[in-house]
1. Which of 1, 2 yields -13500 for helix-only ellipticity at 222 nm (-39500 (n - 2.57) for each DSSP H run of 4 or more, over all residues; to 500), as computed?
2. With distance in nm of label points 7 Å out along Cα→Cβ at positions 9 and 145 coming out at 1.0, pick the structure among 1, 2 it was computed from.
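Laboratory data are not the source of any read-out in this text; all were calculated from the coordinates shown. Please read all numbers here as calculations on a predicted model, not as lab measurements. Cβ atoms are built from the backbone, for glycine too; each structure is taken alone.
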Structure 1
């Protein structure tokens, strides 16, 4: 996965949104954190991993992947806002066999830790946890990158239509 390309695409989208909506120079950190938490919740909802009361299966992988990259957009955007970029070393397949519910809880916790600390270390931890969630969901880095690029184009199209 070429993170520098993803950061560049995200920067272009963020700058466009900020200009189009008159948000240049505004502190959007808390709104982006909340948006990320909402997106992670939507992702969990599509996996249905916590719905012990239901026998309905998870949404199709393509829908789950789309929700996953929605969260990635906000992680990249938060990094840009704070001047952080994730270190180029991507995590290897996790040896942690945490259940999916536990992995989601770890990601939520990592978001909160980043919100409080606003440090490179807490950002790297969040990014790594999120990438490991993607792995646990069965996505390769190539799939994530391709889906991110597709969704980034959709987000630009939405801005064209005053979304």
Structure 2
């Protein structure tokens, strides 16, 4: 199963980039893992209307949707998505693999979150936590959890 992490915005901060690259390197022994970034749009001024924010999320969403193929299984990262333990995530990923999913895409939105257009395309929503995280940190956390899930599914030791 190939897995893509599809994100809004480039990861410019060197420490985050190094951590993400390290996890991508570790994950490469378990299968095809890759990142894909679409440009983020300038954030609206503080106090902007909800309609303007929704327009920006929709535009970012169009760029994300252009990278998703018809047969991809899409998991959107949202605050309100399903919370899973590391073990539950590992089990879910194993079930997707054995269930015939060949291409999995995790989608991480920008600072405003994901647009309704992306959420409508998602097959499921997943949450890392009820707390809000910067999207660059969420990306590193997701990569770490995917690595942990692969180790669990391979029967290897992992930190509990």
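1. Corresponding structure: 2.
2. Working through the options, I get structure 1.
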